[in-house]
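Each structure below appears as structure tokens.
Quick note: the coordinates plus some simple rules give every number you see, no bench work behind them. All values derive from a computational prediction rather than experimental measurement. Cβ atoms are built from the backbone, for glycine too; each structure is taken alone.
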Structure P
Amino acid sequence: MAVKATYLNPHLAQYIEDNFSSEDSFLTKLNKDASANSIPDICIGGAQGAFLQLFLRVMNARYVLEIGSLAGYSAITMARAIPDGGKVICLELHPEYCDFIRQKAREAGLEDKIEVYQGNASAFLESYRPPFAFDFIFIDADKPNYLTYLNLSLPLLRTGGVIAGDNALAWGHVADDSPSYEPHNVIGIQQFNKAIASHPELTSCFVPVGDGMVMGLKK
């Protein structure tokens, strides 16, 4: 008989954040500064950051693509886990957010690891051909376009690399048959999750950390 999942309540969630978080004083201040600059507070959590850092180190990742970087919290978190000479390539639509990310990367001493490209991610990916293959791709942008980002970025991922989509639980609504909460976003996530789970080039899993991540290993 399979062991049933343990469902997180606020007390357990706080325990995880208190004991297994990658957030430090710099990242705490980054969030405060982002809020002061009218950047939405919708980044990954510290426990999710700890998972990503451990995962990147285990797979010896050097090249990371992030689609949707917002204030740079997750980019800085991941850049801390890759070796010198590695790169986190950030794709962000808003020019003011890009400037903020670059500023925070300099403050963190990570300007050599973090490169920020401003503009429409789909248009960028259609012609982007870097001189390396990515080890890890992290999608955390506009949910209705997750499937588009999957299709455009997967060719840039090396065999044995991993692609992941954030908010895979869709704020608790991913299993809704007819979602009434932000249906355009929830449906976008549902479509992405299904595509990852059934993709012939990927071996997939679901990680219920933060708001959930779906991950696919490229065969």
Structure Q
Amino acid sequence: MLLRFDTILAGLLQGVGVTLGVTFGALLIAIILGFALALLRVFWPSRIGAFVIDAYIELFRNIPALAHLFLIYYGLASVGVQLGSVTAAILGLGLIGGASLCDVFRAGFEALHKGQREAALAIGMRPSQAIRLILTPQALRIALPPVGNYATQLLKDSSIASAIAAPEIMFFARSLVTSTFETTLIYVTAAGLYILMSLPIVFAVRALEKRYAGGQAA
């Protein structure tokens, strides 16, 4: 006898809060870290700094995300640093995201004409003022679409947190499948929840794009 849909939905909804918490916590870390690294890479270049940043980017982009989560959750525990599964998921996905968004923000800055910074300095602005008031708003406008795409992808990638027992949607989905064997219905319902959660992100990014485009046109 098939398990009732409302029972399945109620079971999966237990993980929505954690899924959203992991997504937005990791997104916050990724944006702050990626932006800071991009600033250092573009405006305060040095051989050592460039090597360290590039090594970090390659390390976190080319090793599977699940391996990073295992290293943070189980590896740190082996040396006495015990993190909760949700905290480990947020930290791991945030560090991975920082590597990805560093290149996004860096591309945004490098797309701007160098003459803008020179003109700002020529009228008496300090370098920090030129970066903050002139260059950063334009770079963020350029970076907005890929950051929005990354946020949507991160929502889906948060499902791997179930591998370290973070109680998000896929954690409860697997538990329900194990106990009921209603595989198709459970995973289709889970997929529907991910779609419903991703739509507000998509709409918010589109609204911001239109707002910035209107301001630029004006």
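Compute mean count of other Cβ atoms within 10 Å over residues 62-69 for each of P, Q and report the one that scores greatest.
Comparing P, Q by mean count of other Cβ atoms within 10 Å over residues 62-69, the maximum is at P.
Could you figure out which one of P, Q the value 2.4 for distance in nm of label points 7 Å out along Cα→Cβ at positions 78 and 94 was computed from?
Q
Given 19.2, 56 as the derived value for Rg and Dmax of the Cα atoms in Å, for residues 70-141 alone, which of the supplied structures P, Q does it correspond to?
Only one of P, Q returns 19.2, 56 for Rg and Dmax of the Cα atoms in Å, for residues 70-141 alone, namely Q.
Please state which of the structures P, Q yields -25500 when helix-only ellipticity at 222 nm (-39500 (n - 2.57) for each DSSP H run of 4 or more, over all residues; to 500) is computed from it.
Q
Where does the value 1.8 come from, among P, Q, when distance in nm of label points 7 Å out along Cα→Cβ at positions 150 and 198 is the thing being computed?
Q
For relative contact order in percent (Cα under 8 Å, 6 or more apart), which structure out of P, Q has the highest calculated value?
Q
For Rg/Rh (Cα atoms, Kirkwood Rh), which structure out of P, Q has the highest calculated value?
Answer by largest value of Rg/Rh (Cα atoms, Kirkwood Rh): Q.
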